[in-house]
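The structures considered in this document are given below.
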Structure P
């Protein structure tokens with residue numbers, strides 16, 4: 001993969017980050033982590049984040065350094081929160097929706113489900129249909145059973 005691909009992701013815990021780290025090992029694309037300025041580390045704030053996601057609220061995120069307009073392809077990674085994307089990813093997409101490249105790829109991580117509605121919400125917000133989507137369940141990531149599927153996925157999109 002060349003530098004014409006940008007991967008952006010948000011991860012409150014290590015789950016979505018672990019997928020990002022594996023992509024980082026296999027590719028040469030530019031990467032940027034989306035940082036939510038609101039502390040969601042405490043259990044109460046984590047639950048509140050699910051409510052914010054369900055209500056399609058925005059949050060404050062740290063300024064990003066890389067402009068998606070400068071890339072041919074954008075890969076966006078998010079955990080599923082109440083059957084939709086994380087609030088930080090919604091905020092990133094809202095801020096950058098006019099600068100998105102024509103090729104978009106989504107990935108999400110989740111406990112049990114919500115990938116379909118998450119991808120629908122992301123597609124609607126971007127006003128673009130992704131060229132690929134892939135999801136991973138938390139148990140796959142915890143047991144390190146996601147790498148083969150991710151590697152095949154990346155080979156298909158290269």
Structure Q
């Protein structure tokens with residue numbers, strides 16, 4: 001690669017880029033129709049009156065090539081904050097050039113600077129390049145924890161007293 005990767009906090013002018021990367025990530029993860037959000041919703045989540053997430057952008061030679069999107073969590077066992085890395089994605093033609101590691105290191109530095117005890121994320125079980133990358137970084141696979149989800153109509157139904165016990 002011709003130059004170093006620069007990581008910076010995303011600004012409002014990056015929303016369209018970040019949203020396009022979210023769509024590209026969904027395609028990579030074999031779920032091209034799964035993105036139900038919009039650039040407007042993303043803008044509000046990142047830069048609205050009560051932001052719920054943050055993003056970082058990777059650049060090389062002033063070209064945006066990747067992003068990370070993350071938000072705060074809390075560990076009751078440690079009574080301290082953590083960070084959840086929702087998305088990390090580098091355009092295919094820019095992989096293996098240090099951008100992914102630089103993005104992850106940037107988020108890790110934010111976690112340490114904020115006094116967080118954890119940086120956590122998930123990866124699809126078939127995504128060998130990502131799993132290998134995370135293994136090389138020393139990330140622990142938490143095989144004894146199973147992720148659960150209520151969403152969409154099921155979430156609304158349960159919240160309204162339907163389904164369940």
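One of P, Q was used to compute relative contact order in percent (Cα under 8 Å, 6 or more apart), and the answer was 17. Which one was it? Numbers along the way, then the final one.
Numbers: P: 23; Q: 17.
Working through the options, I get structure Q.
Give the label, chosen from P, Q, of the structure having the highest value of FRET efficiency 1/(1 + (r/R0)^6) of positions 6 and 118 (r between Cβ atoms, R0 = 30 Å, to 0.05). Could you put the intermediate results ahead of the total?
Details: P: 0.95; Q: 0.70.
With respect to FRET efficiency 1/(1 + (r/R0)^6) of positions 6 and 118 (r between Cβ atoms, R0 = 30 Å, to 0.05), the highest-scoring structure among P, Q is P.
Work out which structure the value 160 belongs to, where volume of the Cα convex hull per residue in Å³ was derived from one of P, Q. Write down the numbers at each step before the final one.
Details: P: 99; Q: 160.
Of the structures listed, the value fits Q.
Suppose you compute distance in nm of label points 7 Å out along Cα→Cβ at positions 30 and 126 for every structure in P, Q: which one lands on 0.1? Numbers along the way, then the final one.
On the way: P: 1.7; Q: 0.1.
Traced to structure Q.
Read the figures in this text as sums done on the coordinates, not as results from a lab. Treat the numbers as computed from the prediction; the structure is a model and nothing was measured. Cβ atoms are built from the backbone, for glycine too; each structure is taken alone.
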